[in-house]
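Q: The data blocks that follow each hold one structure.
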Structure I
Amino acid sequence: MRFLSLLLALLMTVPSGALRLTATIGESELLSDGALAALSALADSTELRLSAEGFDLSKNGELLLCARADDKSGVIACGDAAASFDIPVAGEADVWTTMEELGALLSPWEKRREESINLQEAGNAREVSTYALTGEEWANVWPQVTEILCHMTPSAQILAKAQINGKGTFKRYSAKDGTVVGGYFYAAEMTINDVKREVRVEFGRQTGKGVYVAFRCPNKKNTSNIRLVLHAQEHAGGWTLNGDLRVTGSESAHYTIEGRTDGKLKLGWTAPFLGKATAYALILRNGESESELTLQRGTRILLTGMAYREKTELPKLELTANGDIYAVAKALSEHITSMLISEQPENGMQLIHYLAIDQMLNAQGVE
């Protein structure tokens, strides 16, 4: 939840703090007039207030869905239905402090040399500190490595049982003034959750320049992999982004981001189903306080609209979980369905019918 709110704040180029988002629906090439009217009625007087602590979704002043989170967990609720969830948040240290701690731990293996490393949008590094350890040496220090990584994010605990088979190399990249500006790790074979994978990650960040991240971890047959490449250039009005995330395996997916946070920004994703995957794209044309949006399915416009944003406050709210996420989803679905049928019986049913048919077509891979 915290990551989602921060990402939206970045995309909408709004200063830090809570956001209040409202939207209006325009036209569609795929929805019927009735379904579009129902969707427009649903969007009317609906607002989303979002911050690092959680969100509120309401319509006509009535709270539909809300969530609150602390540093470790959160609760999402719809009426009396509520469910807790874990949050992979930042811990006590940032990535650069973690790099220093890892460098200190691995100092017996440290080898330094001057070398120019191109970190794409993050600029160039001028010095490399390399730590090349055997599998046995990594095994001896791995409990301390995991502990250090957990200082940055508690989620790193999932690596506690990971094992590097053979040689593994860690590098720290430094600028001319000695400041660490990036890092690198590579293991030809690393066992994670009982699966042997090749793991490679490289990243860089320099204030005023940008961010670069590259990551992949295929299994031996390359039937399961996560591949991420992100380029982010910092400029006066915000960021220029170009990113690609591909997940292959039993739950394959493809996500992309391209454009400027203060201009045209395109978010793409491919929904994998039983047959042909369906590609979706959300195109935002961001202004100072509003965004023109276009949602496409394939090459056809699913809907257009406008999103308006402004700074706001998120009220304090205590939530207690007493169910599961399926109960929350069921309660929200029932609430929205009831609202549609009571406000626009025929149009509401058209929208529900479209969504049901659309899911059936997706399952069959039909455009």
Structure II
Amino acid sequence: MNENNSHNNKDNRRTRYRILWVDEEPDAIGFVETGRRFDLEIVQYRSWDKARTLLNNRFETFAAVVLDGRCVINSGETPNPDFLYQVVRELEAIFAQHEELLPWYVLSSGSAPDFDKTLERISMGTRSAMTDDWGRLYYRKDSDLQDLCLSIRHAVAKRKDNKIKLLYTDTFKVMEQYFPPDARQTMLEILVALHYPEESHNFDPVLYYTQLRRVLEHLFRASNRIGVLPLEVMGSSDKINLTNSSLYLSGREVNVGQGRFVRYGKPGDAVFPPVMAQVLKNILVVANKNSHTLEVAHQGQAAVQDYYNSLHSNNLIFGYTLHLCDVILWFGRFAKKHTAAQHHRSYPRKENS
């Protein structure tokens, strides 16, 4: 095989993203060619009716949508000043039907009357909320092609992540409120590998057991912050006593030293009910309950590595991660009720005199 063929084969293996572009004018600006340099396959349609049909029928094949500021809605018509208003409403309906948002952008010369007002109107709601993930809404044809391609690349690379966050919306909502970014990233990486194994060839399950343990450490810290896990049970901020924390939240008595035993609430009370408490215990056992955030448990990792080498299956890490999703959900609901009760006790209702 000569060098050129080898190079072409490597290039063909690169992931290319298909982008739907709706613009009735010929590609004088070189958008298609610019897109190729960013591994974007720009598919141009010159009317919205044809583009809409294609998007509806082959939704999964497209990664983003780019719209002209003033284009043709139906074939044979002239460009419509209300093009963006109508198309954006229909895009939202298509996204709802397919239960997924695609990044979308406006690429225009910006010369249409009231163009700024149009942009302001269509950017409201979902599009405005997605600016951090997708990039800005409007790009100029004469100067912003590369910036647009960079924004699209950045946004579509997160498509799998966004699907997982949508699929596990309730879990990630709790994590957004009580867990730091590194804990959320751990859960996201494992769940992406579970649902998209074809794109996770480098996923090493052994590396994630310690990370799961750290997610639980953050759960115990959150329990302390809302006032249900005493510091004397949890331990210092850099070395958490995982076993005691788990036992306490499960309604068990915990020895805190010098013959003192403490428990959560009254006998029979618990943050986690029996089934959830057992799930929590199982995760801690496999994720090395005797280590803490600043240590790497080599012995525990060796045991997990032996298990993986003998079976070559990711089901164990996936199973514990799904169990942990339930633990996080339960904690979130408990924390909401607990915080509301604390607020009610702090601000009792005034009785009518």
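Quick note: the coordinates plus some simple rules give every number you see, no bench work behind them. Just so you know, these numbers come straight off a predicted model, no measurement behind them. Cβ atoms are built from the backbone, for glycine too; each structure is taken alone.
Q: Which one of I, II has distance in nm of label points 7 Å out along Cα→Cβ at positions 107 and 251, as calculated from the coordinates, equal to 6.1? Before the final figure, lay out each step's value.
A: Working: I: 4.2; II: 6.1.
Only one of I, II returns 6.1 for distance in nm of label points 7 Å out along Cα→Cβ at positions 107 and 251, namely II.
Q: Match the computed value -17000 of helix-only ellipticity at 222 nm (-39500 (n - 2.57) for each DSSP H run of 4 or more, over all residues; to 500) to one of the structures I, II, and report its label. Let's see the in-between values first.
A: Details: I: -8000; II: -17000.
Derived from II, not from the others.
Q: One of I, II was used to compute semi-axes √(5λ) of the Cα gyration tensor in Å, and the answer was 42, 23, 22. Which one was it?
A: It must be structure I, since only it matches.
Q: The value 11 for relative contact order in percent (Cα under 8 Å, 6 or more apart) was derived from one model only; which of I, II is it? Please report the intermediate quantities before stating the final value.
A: Numbers: I: 18; II: 11.
Answer by label: II.
Q: Could I ask something else about it? Any idea which of I, II comes out highest on distance in nm of label points 7 Å out along Cα→Cβ at positions 195 and 227?
A: Working: I: 1.6; II: 3.7.
Largest one: structure II.
Q: With mean count of other Cβ atoms within 10 Å over residues 59-66 derived from the coordinates and found to be 14.5, which of I, II does the value describe? Each step should come with its number before you reach the end.
A: Working: I: 14.5; II: 18.0.
Going label by label, the one that fits is I.
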